[in-house]
Structure 1
Amino acid sequence: MPLDEYRRKRDARRTPEPVPDDDPVASGEGHRFVIQEHHARRLHWDVRLERDGVLASWAVPKGLPTDTETVRLAVRTEDHPIEYLDFSGEIPAGEYGGGAMTIWDTGTYETEKWNSREVIVRMRGERAAGRFVFIRTDRDGGGGDRGKDNWLLRRSDPVPDRDPLPHDALPMLPTAGPLPQAGDGTDWWLQVGFGGRRVIIRVDGGRARITDGDGGEVTVPRLRELGPSLGATPVLLDGELAGPVERAELWIGDLLHLDGRDTCPLPLRERRALLERLPLNGPHWKLAPVFPDAGQEVVAAAAQQGLPCVVAKDADSPYEPGRRSARWVEVATGGGKAPEPARPAAGAGGKAAGFGRAKLSNPDKVLYPLTGTTKAEVLAHYLAVAEVMLPHLRDRAVTMVRWPDGVERSSFFEKDVSRHAPDWIRTARVGTPGGRSESADFPLIDDAEGLAWAANLAALELHVPQWRVGPRGGHQLPDLVVFDLDPGEGTTIVDCSRVAERIADRLAADGLVAYPRTSGGKGMQLYMPVTVSRAERTSEFAKALAEELAAETPGRVTAVMAKARRRGRVFVDWSQNNPHKTTIASYSLRGRARPTVATPVTWDEVRACRRPEDLIFTAADLPARIAEHGDLLAPLFTDPQRLPRRD
């Protein structure tokens with residue numbers, strides 16, 4: 001039926017979306033359209049065209065193309081009810097498509113062609129006006145797009161008086177010199193320099209790409225929301241990236257392109273006025289302050305703060321990409337040099353040889369022979385994921401699994417680091433029932449230097465419990481529930497995905513939300529943030545739900561650890577909630593043949609999983625995923641949930 005798939009994905013009790021009980025009566029082609037900007041896990045624009053009593057829908061990750069040269073991916077989704085023409089609102093987290101949805105444009109359209117392979121329409125809206133062609137592809141795109149109905153979307157008529165957004169640009173450079181004097185006939189504006197890297201930020205389709213002064217791409221995970229914050233507005237920005245990459249702050253100083261307009265020829269004062277109208281005040285990015293008609297007092301203030309320079313800019317100067325200009329003058333403050341951005345030191349072959357206080361011995365040593373991945377590349381992974389990984393490690397006693405001679409040789413678990421940990425690594429004494437001693441000094445990894453220290457030990461895997469260490473060193477009550485889904489012989493992560501969906505449905509019936517993650521191995525985990533009054537409560541809850549599923553479908557699910565009972569079934573390992581057990585930390589590498597990673601995923605990816613490789617991610621995949629999604633497990637740090645009884 002036309003809306004069966006739409007209704008299957010939504011719980012009318014939890015979502016504000018329209019969920020009609022009855023199917024529509026076909027009413028011909030229709031002529032209305034709506035485009036909704038959808039800030040879900042992944043920003044995209046939903047294009048919906050009225051046809052046969054429903055809204056034929058495509059999700060367009062980067063929005064409508066604005067010129068005839070650009071081709072965009074458009075994923076055909078389930079038909080939506082006509083009532084969706086007027087829908088905007090907040091879809092709750094954990095629901096299908098959770099996130100804010102607003103109407104980006106609405107209007108009417110004319111159909112030139114409509115069949116199963118090609119749709120051609122002419123839209124007449126305020127923002128979407130023109131002839132657009134949807135062409136169905138014969139391939140499913142590979143990777144995470146397997147099983148999706150992929151189309152290509154292009155615009156076939158040019159937009160008059162619109163400049164294309166440049167793909168590459170280099171920053172304009174100042175000339176060193178003394179502070180220009182007032183009264184020389186030039187209107188000088190002063191801008192403070194923070195001692196960081198000059199970068200160009202290209203934002204298109206809600207995605208930001210950052211390049212440095214040499215044109216090389218720079219990945220800065222904490223700026224992942226910069227692109228979505230600008231929505232569909234294409235811009236090209238000049239900025240300065242201050243501080244080490246895992247704590248970088250972006251100071252935005254100039255505007256090269258704005259929504260189809262080349263702004264470089266404009267005088268600085270006009271570019272600045274346009275810049276100030278954009279929503280550019282984020283958690284880690286903001287406009288660099290400028291001081292018109294200022295003088296030595298700004299230089300003195302910068303010197304007092306240890307900042308290296310002030311740039312005097314002619315307020316009437318154009319922007320000249322890649323050129324050094326006398327109309328921008330870099331004035332040294334004489335107040336000391338700001339710290340250089342923390343970067344891995346160069347080792348043999350130019351590879352990382354340390355980070356901060358953590359030194360890296362044998363950086364070229366191969367730890368993953370199949371892929372040739374070296375210890376330096378292991379360090380690079382942990383630095384790349386530091387910002388999103390560290391909150392999941394903070395105040396949790398870490399068990400390290402070390403492969404000093406690589407993954408094809410033997411490994412060992414290490415809990416007690418009292419004999420070799422440097423004094424700047426924080427430790428916590430934790431009981432170890434059944435261990436060699438009654439307690440051990442576990443490392444607490446709080447920062448990127450701690451990750452670098454672990455990388456130097458070839459501690460490829462980091463495991464943590466579901467509780468944190470308190471301020472006085474004691475156990476706090478668990479703050480997480482984990483369902484560890486382990487595929488038995490003859491099953492895969494595909495089977496785990498189906499069980500995960502069932503668990504999510506059960507939890508939703510109790511008003512609870514869980515968040516999925518691959519293990520980096522064969523299975524996956526679901527996590528919930530909780531508050532409990534007894535440490536045993538999390539295990540009791542997870543065990544009860546696991547046993548319910550096993551009783552309903554004993555041929556597919558087991559809640560018993562015995563390997564003989566797990567053949568052909570998914571083991572829902574509720575016992576991982578035991579305070580003395582640990583699970584692999586999110587974003588940790590695994591000691592497998594390839595450098596796979598325990599990777600947070602979306603529920604859409606879980607539902608779409610049809611082959612094991614759909615949910616396998618390696619270290620090389622993580623920077624792009626983090627830049628696009630951020631930390632998909634960030635909701636674990638929000639309001640905890642209370643566990644109902646399961647009788």
Structure 2
Amino acid sequence: MIDLEKILIIGGVAAGATAAAKARRLSEDSEITIIEGGPDISFANCGLPYYIGGDIKNRSKLILQSPESFYDQYRVNVYVNTMATKIDRGNKVVETVNTVTGEKKTFEYTKLILAQGGKPIAPPIPGAEQPHVFQLWTLNDMDKIHSFIENQKPKTAVVVGGGFIGLEMTEALVKRGLKVSVVEMMPHVMSILEGEIAGFIQRELLAYGVNLYTNKGVTEIGKGKVKLNDNSEIKGDLVLLSIGVRPTLNLAKEAGLAIGESGGLLVDSTLKTSDDNIYAAGDMVEIEHRVLGKEVRIPLAGPANRQGRIAAENALGKKHHYKGSIGTSIVKVFDGVAGITGLSLKGARAAGFNADAVVVHKEHHTSYYPGAQQVTVLIVYDKETGVVLGGQTAGYKGADRRLDVLATAVANKLTVYDLADVDFAYSPPLGTANDAMNMAAYVAENRISGYSPAMTVSELDEYLDGKYPLWIDVRDEFSFNKNHVIGAVNIPLELLIGEISKMPKDRLILVYDDTGKKGHQALRILVGKGFTKVLNVSGGMESISRYAMAVTPKNFKVKLEAIEAKTLENEEVKKDKDEKKTQEEVPNIQKEGDEPLIIDVRTREEFQNGAYPSAVNIPLDQLPQMINKLGSKDRKIILYCATGARSGYALNFLRAHGFTNVENAGGLSKMMARKRKFFGF
């Protein structure tokens with residue numbers, strides 16, 4: 001007679017429940033049991049903030065399995081409210097106690113799988129034990145917060161910790177009508193992100209009225225207020241502590257199982273512990289980082305689920321090796337999304353890689369198709385091999401898709417040269433002919449080859465120690481007036497050639513535009529004219545302003561554009577209303593006289609961002625409807641747009657309709673140069 005396997009799993013939710021389901025699919029005959037210390041065997045813990053915020057309407061949607069449904073579907077015995085108190089490795093027995101009744105019970109096993117996860121860190125802050133102070137980890141935690149908001153009607157909240165759960169809960173609390181403050185000990189929220197990526201999220205938080213207190217800690221929690229380490233106080237009728245998670249290891253330690261250097265339970269590639277009959281998975285273990293090649297803790301739901309499957313396979317005699325994790329993670333805060341995979345630039349260099357990084361900002365689908373939004377891609381790569389070591393993305397649309405591409409590249413050791421040649425899905429509503437991923441790879445190739453020397457803003461801030469560069473802003477003057485590096489000289493790209501003779505060749509020159517694209521063009525112009533000390537700021541002013549919003553630069557100062565306030569009203573609906581309003585506006589065309597009629601043929605939105613004084617806005621598409629209002633056919637008319645392309649079409653159209661005194665002045669910058677005669681160096 002063959003002895004049946006007795007698979008005992010301590011812990012449910014992600015790793016434990018997945019392990020049990022996989023074990024049953026592999027073995028119809030094994031006896032499979034889960035013991036869970038809490039009241040719930042399987043629930044969507046990642047969804048808790050979204051129930052509090054009202055995105056998920058029904059609490060029941062978060063309950064994935066009950067003990068009864070789990071048994072009905074998988075024939076797995078489930079014991080909830082059952083705390084494991086001791087592992088007797090010699091006799092292969094686990095001792096437990098029911099936390100409700102006090103009943104003690106022992107469970108035998110042939111193979112044991114530990115999936116106890118972790119628990120939120122409870123900082124020793126005076127006042128943290130009060131009833132208005134919460135942590136969020138379980139359904140019970142969620143219910144307490146929800147009930148407190150419903151019954152106590154708090155008006156203000158303080159979220160301590162600017163990580164994933166902290167920021168998701170910040171949004172949830174704002175949606176519940178609270179005025180929220182976030183306190184973060186690090187220089188910016190989402191400390192694992194580069195400053196310019198985190199800056200995107202911080203700008204989103206500020207736009208929705210969230211107060212940010214970075215580089216600060218909480219020293220005391222009082223009734224209705226929180227005291228910070230600079231002795232300032234902020235209002236908080238509700239306080240959420242969300243500063244991290246520790247692995248649950250007491251049981252494993254008392255059983256004598258080996259603990260790794262990073263503080264997690266040590267397992268090998270089969271997820272076996274130091275005991276041949278005990279496996280482990282999820283937040284409690286430390287596993288190999290696929291880029292670093294060393295053991296780390298990565299408490300994320302995706303790896304936990306995959307580890308649960310593999311632990312079950314190997315407990316039943318398979319030899320499935322877990323390849324490790326790259327820590328891919330993403331967060332959505334209001335409308336903004338940001339994520340990371342693999343290593344940051346700082347992390348890569350600290351680990352000994354000869355690494356660089358580049359940033360691009362590009363439309364997530366073609367700019368001419370309605371709804372295009374800018375997506376940011378940052379790639380970290382090995383300078384010698386081009387192998388992608390990590391990356392980060394941010395944006396309102398398309399950031400998740402690009403992050404998945406980066407994760408695939410990191411996991412498979414693809415190079416930037418590989419990414420440059422990938423055919424990404426393209427259709428005008430869905431992408432661009434050269435995707436942001438392609439463009440980021442091209443920029444990396446150019447930096448590696450030396451064709452276009454560049455630096456990310458964080459690198460530049462360090463590099464500029466003791467240096468006094470000449471900053472050249474190649475945007476139009478309206479963009480420059482909104483935000484710029486203080487001390488920069490504004491020379492629009494179209495006018496750069498005419499100013500080169502005045503520029504010093506022996507001085508470090510830093511060029512930037514909005515996103516880095518025109519900065520690259522400016523750099524190539526300068527290099528072609530013999531300048532050798534030129535760098536393009538990777539990501540342009542978009543990256544500079546985000547970085548300055550997240551981290552106070554040490555070696556330059558930035559004039560930042562005022563943050564436009566947002567509301568919880570659907571932003572797309574609001575945008576449609578604004579567009580409809582502007583489309584209904586009729587341009588006021590001045591009567592004929594000595595002065596020429598200056599027509600800006602850009603869109604209303606472009607025109608509102610800055611235009612030539614006295615210009616009238618007639619978008620190119622509306623020109624046919626307005627042609628009879630332009631006056632006599634010999635009237636002097638000057639046309640311009642953003643680059644000269646659309647005004648060129650307008651020129652041909654007016655000439656075809658008999659207008660004889662028409663001039664295409666080109667782009668906005670050339671038009672503005674008519675009234676601007678001096679650039680100072």
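What follows draws every value from the coordinates through simple rules; no lab data is involved. The shown structure was predicted, so the numbers you read here are calculated from the model rather than taken from an experiment. Cβ atoms are built from the backbone, for glycine too; each structure is taken alone.
Before moving on, here are some points about what is shown:
- Computed over structures 1, 2, distance in nm of label points 7 Å out along Cα→Cβ at positions 24 and 120 reaches its largest value in 2.
- Origin of the derived value 32, 21, 12 (semi-axes √(5λ) of the Cα gyration tensor in Å, for residues 328-455 alone; candidates 1, 2): 1
- Answer label among 1, 2 for the case where semi-axes √(5λ) of the Cα gyration tensor in Å, calculated from the coordinates, equals 56, 28, 24: 2
- Which of 1, 2 yields -4500 [helix-only ellipticity at 222 nm (-39500 (n - 2.57) for each DSSP H run of 4 or more, over all residues; to 500), calculated]: 1
- Structure (1, 2) behind the derived value 2.7 of distance in nm of label points 7 Å out along Cα→Cβ at positions 88 and 224: 1
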